[in-house]
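Each in structure tokens, the structures are laid out below.
Bear in mind that the values in this text are calculations on the coordinates, not laboratory data. Bear in mind that the values here come from a model prediction, so they are computed numbers and not experimental data. Cβ atoms are built from the backbone, for glycine too; each structure is taken alone.
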Structure I
Amino acid sequence: MGRVGIIGGSGLYKIEGLKKIKMAVVTTPFGKPSGKFVMGQLEGRDVVFVPRHDVGHRIPPSHINYRANIFGMKKLGVDRIISVTACGSLKEELRPMDFVVVSQFVDRTNYARDMSFFDKRGVVAHISLAHPICKELGISLYGACKSLGLRVHNGGTYINMEGPAFSTLAESNLYRQWGMDIIGMTNFAEAKLAREAEMCYSTLAAITDYDCWYPNHESVTVDMVIKSLCKNIDNSKKILSSLIRNLPEARICSCQDALKFAIVTEKKYIPEKTKKELKIIIGKYIK
């Protein structure tokens, strides 16, 4: 049984209740992660936590080293990741203070972010991403929310904008016309990389505002977002504890074999350096 990884978004910079805590500085072929990884036990399970924006919220969405964060989790023995993230709502029925267990993503970033472990390293892999969230982990996450009596929506499409500025009114209305449910700036890259690393991934999205399309929210401000977020942080921590306490030990999903038929480069052409650097990801397929 692998460790459970928790990636903290805006407002979630530490996890109370962790026992046997130790800090881990992880080196990766992709540079430095967002910060030190916090290892410990929560509800009797081994967990690893990292705040994606670093402690004190010092890294903007476009400059997070997503590859290093996910690679670091993999290196520390994580096989399931829960991402806690703030988001804006694009539908009236998805209200501030609600939670959404995300099921789909649409990417609207400008490709400045590195979203693959197989970029310019002499090995090509094409993973299946039709369903970017682990179904089994999502079911467990939704169940944890319901067990606490919280208002939660099972499924929703997260549109990943570039940021760091919030949407224009025209953009917000366009995304609504497309049928998007919530909007954020970070999670798609994590989901994509987690799948490449054969790790389960699920997003717990905490709605902080209605985005600027809503008549009374014409100007989304950081103050508005932070106030709502702080109210939901305690609930997020309760959800995590409930989830981890009841999470099945064994994985039965296809995430664990995502690379089985994805690597298309002939083994003899893959550089030895790449084999060594990516061993924890491709090692069971490429010797």
Structure II
Amino acid sequence: MKDFQGRVAAITGAGSGIGRALAKNLAGRGTHLALSDVDEVGLAETVSLCEGHGVKVTSQRVDVADRAAVFAWADQVVADHGKVNLIFNNAGVALGATIEAMSYEDFSWLMNINFWGVVHGTQAFLPHLKATRDGHIVNISSVFGLISVPTQSAYNAAKFGVRGFTDALRMELEMDRAGVSCTTVHPGGIKTNIARNARMDPSVAPMAGELEQVGADFDKVAMTSPEKAARQILAAVEQNKRRALIGPDAKFIDVISRLPAGLYQRVLVRGAKRRR
């Protein structure tokens, strides 16, 4: 897909962060938008930011963990817009917890959004994308889908899962020659509210401190703005990349991931001990 003009893009998690930045960028390129989020206030703000570009913008509250709701939304997008060319499975949450202390409820909450939300979005929109023979699926993983980090086991599991799922999808789409492709996106530190909105188990409190401080610390190391991330993601779609590393830290972590596991893991363990 070399041109977004006149296309229809569906975006989950569009109420803030990367999702909002993608919506604004695409609206400026003449792309019609179908936006969703569970945050209805943030979603309405994104809609208002995208209006005035001569494109049609629709929005709906959708919990990506709800399979039936995602499939119903995909059908509604086509009913509203006549077609859909792109789906950005972007919605995500964060959780800090040791494996020993992590509750099943918290683990399930994260997996249902970060992993199953991607699966639901992919399966719901894929038949509609194939109907256009001009489609692209963008699934958001993370640098934590490249390396594992202590206290992030659930997030690691989901993001590694997205990576494996989307790699397999890419190969199947190439086998089918269906006119649809896909890209796995590995963002580094992006200046969003994901850290401030995370669930933090008491098991990581000595390391993490108060949630607001976690957010402040994240902002200090986040190297890329949502707007810059959106530009890089859309460039990856135009270039039909299999994987997109977003931000200089993502490129560095990709190199680290190729080192012997014991080497980089020992460094992470020492760093985690110092933070405690």
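Quick one: Rg and Dmax of the Cα atoms in Å, for residues 146-233 alone came out at 14.4, 42 when computed from one of I, II, so which one is it? Considering all the candidates, the number was obtained from I. Computing distance in nm of label points 7 Å out along Cα→Cβ at positions 34 and 170 across structures I, II gives 3.2 for structure I. Quick check on the output: -16500 is helix-only ellipticity at 222 nm (-39500 (n - 2.57) for each DSSP H run of 4 or more, over all residues; to 500), derived from one of I, II. Which one produced it? This value belongs to structure II.
Identify the structure, out of I, II, from whose coordinates mean count of other Cβ atoms within 10 Å over residues 26-33 was calculated to give 21.0. Derived from II, not from the others. Looking at structures I, II, which one was relative contact order in percent (Cα under 8 Å, 6 or more apart) calculated from, given that it came out as 19? Clearly, the read-out refers to II.
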